[in-house]
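There are structures below to look over.
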Structure 1
Amino acid sequence: MNNLRQISLRTSLALLTALAGASISVRPAAAQAPNAAETEKKVEAFIRNYFALGPEYKITVNPPKELGNSGLFEVPIEVKSESGGDTVKMYLTKDGHYLLRGELNDLTVDPLAENISKMKLEGAPVLGDPKAPITIVEYSDFECPVCRGLHDALRGLLPKYPQVKVIFKDYPIEQIHPWARTAALAGRCAYQQDPKAFWKLYDLIYDNQELISATNAYDKIIEYATRSGLNPDTFKTCLASSQAAAEVDASIANGNLLEVRSTPTMFINGRKLVGAAPHALEQYIEYEVQRLKLKSK
C-alpha cells in the first residue's frame, strides 16, 4: 500500500481535521460576492494542490451559502476516496479572498440546547440513574484505543458523581478499525436481549481490546456475550439481523448530524468534548454540579 493509499484510510478523520485547521487565502480577480461556479473550482484546485490530493480523491465544493448579513459564506467541502470520506464546513469572506477555518457560533442561539435537540437517545444503553440531571452522551468505537482510555476514565470518575448518567451511542469507524462494526452489532444485540448485559459486554470488550483482532473478533464477541449472561444462539441470530445493522447505522447517522468526526466524542449536557482527557471531563462535570447547587439554593 503506497503512502497516498495509507492516507486515504484516514480521510474521514485526519484529512478533514487538517482542512478544518487550515486558514487559506484565495485571491479573486475582483472583490465581489463569490461566484459559485468560480469559487468551487478555485477552492477545489487550491485544496487539491495544497494537500497533495491526487485523482483518487473526489473533492466536492458545494455552493457557498451566505450566513445572514455576516459577510461570510458557508462552504461545505466533501472529500471522498475508496475507503471513505467526510465533509467539513469552511467559511469564505464576501470578497472571495479568504477561506477560513474553525467553528462559527451564532450568539443568538443556545448551542448546547441545539446539540441536545439533535440527539436520538431512544433505545440507547444508559449507565446510572436514568433520572440523573447530568447526562454524558458518548459516541464511541469499541476498537478505538482512545475510547478504551475514556472507558477507564469513566470507571474512575462515575462513582464520585451519582448525579451523572452515561448514554452510549455507536460510532464505529470502519475505515481504520476492521472489527469495530462487529463489536457495535454485538452491543446492540446485548442490549436487545438484556439492557444490563450491555454494560457487562462493554467492560469485557474494552478490558480485552488488545486480545481482539479482525480474524478472531466474532469468536471473542460470542465468548464475551456468553460471559455476560446472554443466550448465545439468540445472540448469534441477532448479529446477522437487519435490525441490529439498522440500529448501528442510525447511531452513526445521528453522530454525523452532530458533526462527530472522531471517537470518543462526548456531550456533557450538550457541551461537546472530544477525546478522553479525564481532567477536562471532570471539569465539565464539576461545572454542571456547581450549577445544580446554585439552582437548589
Structure 2
Amino acid sequence: MMVRVEKIEKSYGKVKALSEISFDVPEGEIFGFIGPDGAGKSTLFRILTTLILPDQGKAIVDGLDVVKDYRKVRLITGYMPGQFSLYPDLTVEENLSFFATVFGTTIEKNYHLIRDVYKQIEPFKKRLAGKLSGGMKQKLALSCALIHQPRLLILDEPTTGVDAVSRSEFWELLKSLKQKGITILVSTPYMDEAGMCDRVALMQNGKIMAIDAPLNIAKGFRRTLLAVRSDNMYKLILDLRLYPQANSVYPFGHFVHFTCREEPLQKENMLEYLRQKGHTQIEMMEIEPTVEDSFMELMIK
C-alpha cells in the first residue's frame, strides 16, 4: 500500500473536522475524495503532507509514518494545495527552478517528469506567475509538485475555478502520470470528476460515507430514481417535497431527481398529485443513478 490511514481524527476547537477516517490506497491508483466544502478533505491532505498533526490515529505513506518520519515523507510527496501558493512576482521558469533547487535537483535533470505538463506553459516561461490564467497556474503548480520525482502526488481541488476545457486537459495529464507509476490522491467538489478516478471516497462532515469504484457506488443505489420536470420547476420542487411518500427531492440540471420512501413507486399517483397541484407539461422518466445521486442518498440516511 502506498497510503494507509487508520482511524484518523482531527478537531479545531469544538469542530470535529475528521472522525475515524480509515482507508488504503495501493500504488499506482488515482484515488478521489468527493465532497462539498467543509467535508474534511483539505484537513486530511494536510495531515498526509505532514503540515498538521492528527489528534488520534495513524497515517502511513510508503511505509513511513507521517509524524515520526515527516522529513522522509516530504521527499517522496508532491503537494498542490487548493489555493495557488506559488510566487506571483516570479516568472514561470523562476518558480520551477526555485522548487527544483529546494529539493536538490534541476529542471534539466527531471524535465522528463514534467514534460507533458510543462510543455503547455513553456511558451510563457518568462511570464510572471501572477499573470497566468487559471488553467496555466494549475499546470505550473503541478509542474512544481512533480519536479522532485515524488512517488505520491496529493492534489487539493486542483480544478476548482478552472474552465471546462482546462479541467478536461488536467485530468488527461493525471492519467498520464498514473501510467508512470505515480500514486495520486485528488479531492474535488465536482461529482462528474468521480468517474476519472479508480476509486473514490464520498465525504461529508468529516466522515467517509462510502469507498468503492465510481461504477460500483452508482450501482449501490437501491431505489427507483425518477427525473421529473413541469412548467414551473420551483413550484415542482416544493410540491414534490410535500408529497407524502417523498424520500429525496433535489434539482439536477433541467430536471428534479425524486425517490420514494416505499417501493414500488406509483408513478400514476404522483402524476395525479402534480396535476391537482396545477402542474402542466409534466415529464417523468425512470433513470439510472449517478455517483451524485448515491451521494445525496447517503446524506439523508
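Throughout, read-outs are computed from the coordinates displayed, never taken from laboratory work. For clarity, every value in this text was computed on a predicted model and none was experimentally measured. Cβ atoms are built from the backbone, for glycine too; each structure is taken alone.
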For structures 1, 2, which has the highest computed value of FRET efficiency 1/(1 + (r/R0)^6) of positions 103 and 287 (r between Cβ atoms, R0 = 41 Å, to 0.05)?
-> 1
Once FRET efficiency 1/(1 + (r/R0)^6) of positions 79 and 239 (r between Cβ atoms, R0 = 30 Å, to 0.05) is calculated for every structure in 1, 2, which label goes with the largest value?
-> 1
Any idea which of 1, 2 comes out highest on distance in nm of label points 7 Å out along Cα→Cβ at positions 199 and 231?
-> 2
Using the calculated result -13500 for helix-only ellipticity at 222 nm (-39500 (n - 2.57) for each DSSP H run of 4 or more, over all residues; to 500), pick out the matching structure from 1, 2.
-> 1
For distance in nm of label points 7 Å out along Cα→Cβ at positions 127 and 271, the calculated result is 5.5, so let me know which of 1, 2 that is.
-> 2
If distance in nm of label points 7 Å out along Cα→Cβ at positions 135 and 247 comes out at 1.8 when worked out from the coordinates, which of 1, 2 was used?
-> 1
When mean projected area of the Cα convex hull in nm², for residues 47-174 alone is calculated, the result is 8.2; to which of the structures 1, 2 does this value belong?
-> 2
